[in-house]
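Undergrad: Below: a set of structures, written as structure tokens.
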Structure 1
Amino acid sequence: MDFEFLKNTFVDFVRVHQAYAPFILGLLTFAESLAFLSLILPMMTILVGLGFVIATADIPFWQVWAGAAAGAVLSNWISFEIGRRYKKAAYGVWPLSRNPQLILRGEQFFQRFGSWAVFLGRFFGPTRAVIPLIAGIFLMPGVLFHAANMASAFVWAFLILAPGAGLAHYLLW
């Protein structure tokens with residue numbers, strides 16, 4: 001089997017099932033951004049690579065962008081609500097309980113940047129998952145949280161998908 005055959009088979013499969021692409025991207029970004037799950041299942045490399053697949057399969061970019069942003073918004077919202085409900089007891093749940101330095105860095109980041117931490121935290125690896133939880137624990141006003149959450153999710157989703165989608169047009173055709 002050669003690479004060209006595998007690529008064509010995969011792209012053909014994606015084209016046939018392109019109606020599911022926004023939902024699948026939403027699930028992947030949900031897993032990448034949820035407080036506890038993202039520490040177990042890092043998805044960034046997969047998400048960046050999917051930008052290439054999206055372009056190759058001729059799936060409209062805006063659909064997968066919206067799906068990816070929706071998954072990211074939903075997971076941060078859930079993380080925020082867990083923080084509001086369980087406060088610092090959430091820190092004791094695995095895998096966060098095994099990463100006290102991540103909690104400390106997240107709290108320092110949140111205290112330094114305040115409301116902006118939710119927006120900025122989305123773009124920094126593991127803190128992406130803990131900042132919404134910390135925002136809930138520190139009782140950040142919901143309106144500010146949701147505004148920063150939605151704005152950052154759309155920017156982040158664009159930044160992870162667009163490079164692959166844009167480069168695919170130059171590299172694959």
Structure 2
Amino acid sequence: MSIIFESKLLKIGHLQVIRIPLDSSKKLPSRGMVMVRGTINNLNFKAPLEPDGKGSHWIEVSTLLSEEAGMSIDKTVFLNIEPINEWIEPEVSEDIMNEIINSNVLNQWNSINAKSRWEWVRWIRSTLNLDTRNKRINVMCSKLQNGDKKPCCFDTTRCTVTDVSKSGVLL
């Protein structure tokens with residue numbers, strides 16, 4: 001199922017992003033994070049769509065991708081996306097990985113699927129408070145030790161990138 005739309009490349013904080021129009025986002029299988037593949041200005045890509053906290057999604061665009069696709073800030077871009085089930089691995093910060101290793105839960109971490117790893121990373125990164133972050137890392141390791149695969153009681157429809165959101169809503 002292809003979802004075709006146009007939007008603009010925006011700059012929010014230090015990130016380049018494309019907001020997915022609400023009518024296009026409604027065609028996706030989830031209000032939470034969705035993995036997609038497709039084209040931006042006819043250039044192939046595969047990436048996660050992060051929820052915007054208002055029922056839609058957005059995508060982070062790397063400088064390299066924007067240059068290769070000939071994009072510039074505030075200019076219209078053309079996207080053709082489709083949701084996929086094959087999740088790319090999340091970038092895991094050093095503090096999280098160190099605690100996974102130190103807590104001897106690396107085997108459990110490696111045994112869960114990439115989508116579940118994304119949920120743990122998103123839950124941990126959704127706070128600016130360092131004490132809360134550290135507590136969540138410890139809770140994650142404890143839950144992994146107990147066989148849990150995902151965080152509980154986590155609103156997956158909120159934006160978890162604190163650099164570009166406030167209270168779980170994209171700025």
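No value in this document is a laboratory result; all are computed from the given coordinates. Because the structure is a prediction, the values reported are computed rather than measured. Cβ atoms are built from the backbone, for glycine too; each structure is taken alone.
Undergrad: Which of 1, 2 yields -8500 for helix-only ellipticity at 222 nm (-39500 (n - 2.57) for each DSSP H run of 4 or more, over all residues; to 500), as computed? If you can, show how the numbers build up before the last one.
TA: Details: 1: -24500; 2: -8500.
Comparing all candidates, it corresponds to 2.
Undergrad: Figure out for me which of the structures 1, 2 the number 92 belongs to, where volume of the Cα convex hull per residue in Å³, for residues 66-121 alone was derived from the coordinates. Don't skip to the end; give the middle numbers.
TA: Working: 1: 92; 2: 134.
Considering all the candidates, the number was obtained from 1.
Undergrad: Given a computed value of 2.1 for distance in nm of label points 7 Å out along Cα→Cβ at positions 74 and 106, which structure among 1, 2 does it belong to?
TA: Details: 1: 2.1; 2: 4.9.
Attributed to the structure labelled 1.
Undergrad: Given structures 1, 2, which gives the highest value for relative contact order in percent (Cα under 8 Å, 6 or more apart)?
TA: Values: 1: 31; 2: 26.
Once relative contact order in percent (Cα under 8 Å, 6 or more apart) is tallied for 1, 2, the winner is 1.
Undergrad: Something else: Assign the value 17, calculated as percent of Cα pairs over 22 Å apart, for residues 18-89 alone, to the correct structure from 1, 2.
TA: Numbers: 1: 27; 2: 17.
Here the read-out was taken from 2.
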